[in-house]
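Listed after this line are the structures, all set down as structure tokens.
Here, each number is a calculation from the coordinates, and none is a lab measurement. Bear in mind the structure is a predicted one, so any value in this text is a computation, not a measurement. Cβ atoms are built from the backbone, for glycine too; each structure is taken alone.
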Structure 1
Amino acid sequence: MRVLIVDGEKTISEFLSHSLAGVGYQVECAEFAEAALSLTTVEQFDILLIEASLPDMSGIRLVEKLRQRKGEVPIIMLSAVSTVEDRVRGLDAGADDFLSKPFALVELQARMKSVLRRAKPTQERLQVGDLVLDCSRRKASRAGRQVDLAPREFDILEYLMRNCGQNLSRTMIVQHVWEKDYDGLTNIVDVYIRHLRTKLDEGYELKLIQTVRGVGYSIRCVTQAAQTAQAV
């Protein structure tokens, strides 16, 4: 999940970058609006965090320029000084949410999660290789064989498959599946992953669920998983 932070205060952007990277996000920072415009032209981001006051341009004007490009990337505006009028202007310009500083990191993560969920169209049928997930009927199968999953196992697998190829930290999985920011639950993620591997990967040469050392877990597309298997 790639995040671009646009903030003229390096202390704040570095703190946010370090904090978000710690829970599995890939983060880049831009100090100026023009730099952000250049970055978003050549790179793809999943969400933008934009400070309302930037050295070269207002954050609201930056949002307007991004939206004029027909850009659909979710945007959350951040501001240390905000009135109701500021928030309305930011939302009218095309921001998806507006968060006043100071804020708790858990609140920012919750807002990001909410905005990303609204922005992403929900697929009812997910497939990675021969693994198929029917989200509406909550059924899973691999190579045509039905796999019985407990509710939490299904939720974790769905989250992995909706983010196929991306590294998801244990904290991100907890926040999505249990909807809590509680580090005490991160160890239980390992337990559920073991159950999923037993049900989904055991007996198959191609292992789909991968451990990302120092981060968490990922479910790889077929080519990625095959390359990993060949390297072992």
Structure 2
Amino acid sequence: MKVLTLNLWGAYGPAERRPVLREAILKTDADILLLQEANVPENFLESLPYPTRLYFPEAGLALLSRFPAREEKRLAYQAVSPLEPHLRGALFARLEIEGKNLWAGTTHLAWKEEDEATRLAQVEELLAFAAALPDPVLIGGDFNAPPSAPPARRMISGGFTDLHAGGGITWDNQNPFIQSHSVRFPDRRIDYLFLRGELPLSGCEVACRITGAGGLHPSDHYGVLAVFQR
């Protein structure tokens, strides 16, 4: 079983990148997609071959799966940044996988550098919400914080394992799309897959680095791909 988390960058960038994005996602052959900034136009998500499709459009989140969803839950964070207009939240599904349950969720935290207190408050809400879910619980998302920052450390102290703790950047200044951003950050990993409970993991890597015609990248982020034994 493969799980991919990826920030799709919504409607930003040239339309020509969307076929590259689609190819990058399909190349991973992921069984579960945990997506952020998923408001991609032109029915992009509907073009992906996944029978289970759950959306939280107000928060820009989507969860696509080859496995059936038996239950859906949404969380709208009460911790709202005074620096951005976006609704932030989390989208969860109880997926049935060969007769067993997995709670999988996607989230996207406040992004501005000076918003760390907001991100940390959002993580506290996320952990409180996840506390009511039985193991195993898998959360993927754009946390807008490197591993050394309080939000990522709090996920770990809250009982979750960072599945890609060995490294690998997902925000890469070699990605041409980042050059157009008005705010610049150093190369870092800000996208994560966190697991609470037991699943037999056999690998985790930064994914979706492929480029298309003209050197187009899929997104301004790279994804994180985890491979689990079934």
Legend entry - Origin of the value 2.6, where distance in nm of label points 7 Å out along Cα→Cβ at positions 25 and 169 was derived from one of 1, 2: 2
Legend entry - For log10 I(q)/I(0) by the Debye sum over Cα atoms at q = 0.13, 0.14, 0.16, 0.18 Å⁻¹, for residues 73-192 alone computed as -0.54, -0.62, -0.80, -0.98, the structure of 1, 2 it came from: 2
Inset, instruction - For structures 1, 2, calculate volume of the Cα convex hull per residue in Å³ and state which one comes out highest. - result: 1
Inset, instruction - Compute distance in nm of label points 7 Å out along Cα→Cβ at positions 1 and 89 for each of 1, 2 and report the one that scores greatest. - result: 1
Inset, instruction - Compute FRET efficiency 1/(1 + (r/R0)^6) of positions 49 and 201 (r between Cβ atoms, R0 = 30 Å, to 0.05) for each of 1, 2 and report the one that scores greatest. - result: 2
Legend entry - Structure from which 0.35 was derived, FRET efficiency 1/(1 + (r/R0)^6) of positions 65 and 105 (r between Cβ atoms, R0 = 25 Å, to 0.05), options 1, 2: 1
Inset, instruction - Check the numbers for relative contact order in percent (Cα under 8 Å, 6 or more apart) across 1, 2 and tell me which is largest. - result: 2
Inset, instruction - Identify the structure, out of 1, 2, from whose coordinates helix-only ellipticity at 222 nm (-39500 (n - 2.57) for each DSSP H run of 4 or more, over all residues; to 500) was calculated to give -13500. - result: 1
Inset, instruction - Could you figure out which one of 1, 2 the value 5.6 for mean projected area of the Cα convex hull in nm², for residues 57-144 alone was computed from? - result: 2
Legend entry - Of the structures 1, 2, the one that 84 was derived from, the read-out being volume of the Cα convex hull per residue in Å³, for residues 9-80 alone: 1
